[in-house]
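Student: Right after this note come the structures.
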Structure 1
Amino acid sequence: MIQDIKPYFLDNHFDPAKELSADSRIIIIRDNNYLLNEKSLEAGIVEFPHTSDFDTELTDSDFAYIYTIGEDNFFLYISDKHKEFKIPGYAYTQLNVIRGKELSPKHMVYAAFTAYHLNTWYSTSIYCGRCGTKNEVDKKERAMRCPHCGNVTYPRINPAVIIGITDKATNKMVLTKYNRGYANFALVAGFTEIGETMEGTVEREVMEEVGLKVGNIRYYKSQPWGIASDILMGYFCDVDGDTTIHMDNEELKLARWFSPEEIELQPTPYSLTNEMMELFKDNGYEGTI
């Protein structure tokens, strides 16, 4: 999955003392586009610029230290002022390009996903949601603080579930395709509502999307999914009773039972969804227990 980057690891400890240096990695995101090295990307490599690559001096106040991976300290452009950053050999590249094919090194792809999450938060937290005053970057923790009323805004993380619905009797699993957006095979998924347990989310989302009652709900694994500001929790569950699918036509364009040999995996190995599909493809129902 996207977060499996050993021997590297993401050190996201908030450190306000970190300052830009010549070898800092700079992430600039504009309208879902990343500033990346063009030739490297053509070779399937994700390469963010260093501070030293820019022909103008970068201002610390325009950037926030976000995390360290390996020996690289990453800084994200967070200013609400539109500045033109141009580096010979670098160009803005769409998020879908990074998401749509397998690139390397994997820890840089993970850096891109996670930076997107923080960029979304910074860009939507410029002003206080309580009084409308312009927020300031907090000096003690990763937060935005209102200098007028003191309201503190932390990064938003949306809990969601990925659901592998299985039928032990036929050794099959439900796969879906969305009506809009992502075009490849997926699993039933959805966000947790207020006052709802994760298991309750599983039961509700399955009933809403494919009209099935399920039981034997079993947790599999979790995954941060920065491009949607999510923390995903994967569950397998068994159909309980009638196996007839009643598909939500507003949400889905396909939903049916698949045997292991029929499963078509996603084009990249980044997602929890793909790993769960692959587990069933390789091991059938027994692999989900």
Structure 2
Amino acid sequence: MDIRAIIMGLAFAVMWSSAFTSARIIVAAAPPVSALALRFLISGILGVLIARWLGQSWRLTPAQWRATIVFGICQNALYLGLNFVAMQTIEASLAAIIASSMPLLVGLASWAIFGERIGALGFAGLVAGVIGVGIIMGSRLQGGADLYGLMLCVAGVIALTFATLSVRGATSGGNFLMIVGLQMLVGSVALGLFGAATETIEIAWSWQLVAAFVYTTLIPGLAATLVWFMLVNRIGAIKAATFHFLNPFLGVVIAALILGESLGMWDIVGVLVVTAGILAVQLSRQQAAR
């Protein structure tokens, strides 16, 4: 892994982790599904226009179109849609921790469905990850966390797992920025239809809402997704996913600094266990891929 890939991975981890804090600000003042649909519409149009300016084509291969549609629905519509709704009732740090378990689910699916060998280290990492998430969820439920919101986050991370497993098909053949823009437009259409049918547009305007919306549209929305696609294409999905081990820590730190969310002793223990589990799984998968 070269220095450029490391910088890209660190940048992605920070941008991805910060999305939960900005989303929490948005859903406190606006309907979550409709706000997310608008975010993807703006990000998607910007992505497509910039891609065309750079000479990229929207004539994708059939495999790219399939993966782009699956990624747009699973990550943008389901994963982020469910998380936006959930964060009306649960804290950003908890949503970030649950979403950070995605590499564990990818490792589990790769082993159970595709027969990928993970070895003793990988198995220990899976067990540790499950224990860590269980510690955090148990602690938060005892502290009064909303069970419905928590279950929405769990459903969302399962959808994100399927999106991640499909990402290879979306990155082969180039046109990275075009693919990013198109999969955001797919998510925007799906979310827009659902939001129009279920939500009433009531917005409590403030500078914090505008700043959070602009930030989440351009940084976690467009920039982080593009960096992730480029990183996967550069070093492969298995190595790229290693950077997810930073997300539990970064997610809770950013939420604590900006939103003032508190962290208990068991939260810290759980984050450390999940982080170690994710790292163990990814290192094991790298060894098996050699």
Structure 3
Amino acid sequence: MNQNLSSYWIFYTVANAGNISRAAKELYISQPAISKSIQKLEESLNCKLFSRSSRGVVLTEEGSLLYGHVKEAFETLSTGEDKLKRSIELGVGHLQIGVSTILCKYMLLPYLKEFIRRNPHIRISIHCQPTKEVLQLLDEQKIDIGLIVQPENQKNLYFSYLGSIEDIFVATSDYLTNLKKRGIPEDAILSNSTLILLDKNNMTRQYIDRYLQENHIAIADSIDISNMDLLIDFAKIGVGVACVVKNFVRSELENGTLVEIPLGAPIYSRRVGFAYRMHSRPSHSLQTFIDFYKNYTPEVSQ
């Protein structure tokens, strides 16, 4: 485009008014300024856009052709402005959240349920990835916010603490009874059981592996599972001893479906929270979500 937008707006206004004097009043600029702008536009396009008449100015054939396109362009801009205003009024936006499958079900969903109810025009995208990948997506600016276990190095990230999760080992009472019948003492259960663990790429698994190594607990046999729900289900049918997040099996512990195995050395709890980039200005959707979760407590126990 050889001319700036203001030149075309002047041309459009003169064409609609059919009179330079009337256009000058609408645009709050002088008639000579309008004439100069039209002349410059005509020179740039190498054609005559208006011809003078006793009543003012009329479009030439070339001017009529240009006017049709300019009119469409300005109407499109006007429509865009209207849609933008409505979007702002409605709070329309897009929020991309990264979260592990485990934290998504047990911690994120209770927040999302109420957030969506309050902000129905914000579109939500969920990227279910292990915490390590969520941190990478944040670094690459491919997501707006992540729900993660607090990393050791949270450089360039704001971390808002939501609560702690505690890892425990559980099994059915029948499974533990059978171990006892075989003469296996309580402090040797882990090293003499089939351990049901999350897969080795999971940060929770890596955390538990360090715990086992530091406490000199050898794994005799193990089953790697990628999904916490399936891991819990395996434990409930007596396949072995599962390492789970205590918060997520409270009902099973209360009704006796699963039994927590006492440990000689505790597994320290881990902090969970929302994280987002420190040095970038939050979008409207992200800021809305940040303001929401900082002032909302889900009904479910964390």
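Student: For which of 1, 2, 3 does volume of the Cα convex hull per residue in Å³, for residues 45-116 alone, calculated from the coordinates, equal 142?
Tutor: On the way: 1: 108; 2: 142; 3: 132.
Answer for the origin of the read-out: 2.
Student: Distance in nm of label points 7 Å out along Cα→Cβ at positions 85 and 261 computed as 1.9: which structure among 1, 2, 3? Mind dumping the intermediate values first?
Tutor: Details: 1: 5.1; 2: 1.9; 3: 6.6.
Comparing all candidates, it corresponds to 2.
Student: Given a value of 1.02 for Rg/Rh (Cα atoms, Kirkwood Rh), for residues 133-268 alone, calculated from one of 1, 2, 3, which structure does it belong to?
Tutor: 3
Student: Another question, if that's okay. Upon calculation of relative contact order in percent (Cα under 8 Å, 6 or more apart) from the atomic coordinates, which of the structures 1, 2, 3 produces 20?
Tutor: Details: 1: 17; 2: 41; 3: 20.
Matching structure: 3.
Student: Still on this structure, please answer the following. Quick check: 70, 17, 15 is what I get for semi-axes √(5λ) of the Cα gyration tensor in Å, calculated from one of 1, 2, 3. Which structure matches? Spell out each step's value before the answer.
Tutor: Working: 1: 39, 23, 16; 2: 27, 26, 16; 3: 70, 17, 15.
Structure of origin is 3.
Student: For mean count of other Cβ atoms within 10 Å over residues 141-148, which of 1, 2, 3 scores largest?
Tutor: Details: 1: 15.9; 2: 12.0; 3: 20.9.
That would be structure 3.
Student: Given structures 1, 2, 3, which gives the highest value for distance in nm of label points 7 Å out along Cα→Cβ at positions 53 and 181? Walk me through the numbers before you get to the answer.
Tutor: On the way: 1: 3.0; 2: 0.9; 3: 10.6.
Top value of distance in nm of label points 7 Å out along Cα→Cβ at positions 53 and 181, among 1, 2, 3, belongs to structure 3.
Student: Comparing mean count of other Cβ atoms within 10 Å over residues 21-28 across 1, 2, 3, which is largest? Kindly include the intermediate steps, with their values, before the conclusion.
Tutor: On the way: 1: 17.2; 2: 22.8; 3: 14.0.
Looking at the calculated values, the largest one is 2.
Student: Also: Ranked by distance in nm of label points 7 Å out along Cα→Cβ at positions 109 and 245, which of 1, 2, 3 sits at the highest value? Working shown, then result.
Tutor: On the way: 1: 2.7; 2: 2.2; 3: 1.2.
Greatest value across 1, 2, 3: structure 1.
Student: From 1, 2, 3, which structure was helix-only ellipticity at 222 nm (-39500 (n - 2.57) for each DSSP H run of 4 or more, over all residues; to 500) = -13500 calculated on? Spell out each step's value before the answer.
Tutor: Details: 1: -6000; 2: -24500; 3: -13500.
Considering all the candidates, the number was obtained from 3.
Bear in mind that the values in this text are calculations on the coordinates, not laboratory data. For clarity, every value in this text was computed on a predicted model and none was experimentally measured. Cβ atoms are built from the backbone, for glycine too; each structure is taken alone.
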